[in-house]
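Visitor: Next come the structures, one after another.
Here, each number is a calculation from the coordinates, and none is a lab measurement. Model, not experiment: these values are computed from the prediction. Cβ atoms are built from the backbone, for glycine too; each structure is taken alone.
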Structure 1
Amino acid sequence: MNPKHDLSLIERAAALVRTADCFVITAGAGMGVDSGLPDFRGNQGFWQAYPPYARLGLSFVECANPEHFQRDPVFGWGFYGHRTNLYRDTVPHQGFQLIRQWVEQNAATCFVITSNVDGQFQKAGFDDERILEVHGSIHWLQCLSPCSDTIWPNREQIPVDPVTMRAGHVPRCPRCHGVSRPNILMFGDWSWLPDRTHCQEQRLQQFLAEQHNKQIVVLEMGAGTAIPTIRTMSERLGWRHAAATVIRINTREPEIAAPHIGLACGALEGLTAINNLL
């Protein structure tokens, strides 16, 4: 649906944005689609983005598994090395800047909650101290074992053969020299180190505790029901805080109960439509 088809919803969303004292940005994989990133929706979507895995009959769930780093780290780093390179090369779409513009114009507070591991909010200029990455980040590494609780920035150069999707370099732990892995919560994970994310969660709770009597807009983009972490968090914030309203922007699954607002469009399209009325 083109947002022009339901102007009343856009007008309501714009009125909320215009008077917001606080923005809580909640974002799933759909937020990156307008920047050219795949959202891995279903096996067909994943295989369209990564044809070599279609030939192998491997799903996203099967590829995003720490077992590969144990059994065949060249294969494991083929998938995550390619994603590291992709996210480094990606330029965040204009929607990120529209949100920052709204925050600045309102002199509002802002916190980002995202299931994405791509670091696009940091790249777009959002404050790293006010971002919660619930599944971790590809831009940080940890020991596979792990031999310690240490994590470190991912500055590795990881060439990947696009035909075989195998890595030309396997990053190593500087402490024990074993295989390292991204500090990301994967499927069937047994060794993810959550300390960095837990610190982010604590900062979020402190932030929310400070937003007394503020008009809060929870701006959710591209968060689906397959892994509903972000949607659930948006709804919890929307119902728990009397002065909070959720604006859900989602192409396929915009449904949300009133008084919250659902816009059936992509992230950039919805943000642009709101901005045009401000």
Structure 2
Amino acid sequence: MNLGFIGGGNMASALIAGVARSGMLGRLHVVDINPAQLAQYAHDYPGASTAQEINRSLMEMDVLVLAVKPQQMRQIALQLAPLLPQHGPLIISIAAGIRGVDLQRWLGGYGALVRCMPNTPALIGRGMSGMTAWPDVTAQQKQLAQQVLSAVGATLWLEHEEQLDAVTALSGSGPAYVFYFIEAMQSAAQLLGLSEEQGRQLALATFSGAAELAAQSPEPVAALREKVTSKGGTTQAALTAMEHAQTKTIIVHAIRSAYVRACELGDEFGRA
């Protein structure tokens, strides 16, 4: 596919690399204000074209990914609007908090839109992306969006755009929760006499192994937890302490807070 990007940051780099690895990348055109970043793309992808400003070359792409910060989206969309033909490229927005109705309004009513929320493990091809398509998106365009995002991990299509706020709170922000827990495990390891590196190695292997076990097992995670928890044992002691501290309630409340903030961002960015 011919792929255009406005914004050439980490997520754009991950998506481009993923599509290239899949063998689906045709022409590539990247727009970014950073000349050094553009030079890197030109070096990594011979034949790619780059520009520091939005131009008509973007209209020759099959897919156009808007990979800019949410606060920049309105300005970018208003610059794009006059260039868009009636049947132009599929536009994929990966910006948090920018609702489709606002993006469509800024784009002058353009309707070939897919909004998605990827997360940072996409940088290593292990991402998770929630996706939603507008009614004007054709089956072929939806397949193009699927190919782009599945090149960097798993995808989940949602029936209602409002569900993306929950995806943002759960998997979009989720890697930070995992890192936070790993940090806590490392701190505990040092408290108990292990080195920082030993704590890191043990925590990372435990997290990745447990996650993979849960992914491969047909059993619910609660059943897997119970299998590790012997009555009167060490695991039960730890889980009892977590229950007394209401750890699960705190985690649910934290994710709920992220969800509320995602909704607030949609309101804030959509006012203009």
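Visitor: Given a value of 3.1 for distance in nm of label points 7 Å out along Cα→Cβ at positions 8 and 224, point me to the structure among 1, 2 it was derived from.
Guide: The read-out comes from structure 1.
Visitor: Which structure, out of 1, 2, was mean projected area of the Cα convex hull in nm² calculated from, if the result is 16.9?
Guide: Source structure: 2.
Visitor: Who wins on relative contact order in percent (Cα under 8 Å, 6 or more apart) among 1, 2, i.e. which is largest?
Guide: Going through 1, 2 one by one, relative contact order in percent (Cα under 8 Å, 6 or more apart) peaks for structure 1.
Visitor: Out of 1, 2, choose the structure whose coordinates give helix-only ellipticity at 222 nm (-39500 (n - 2.57) for each DSSP H run of 4 or more, over all residues; to 500) equal to -15500 when calculated.
Guide: Going label by label, the one that fits is 2.
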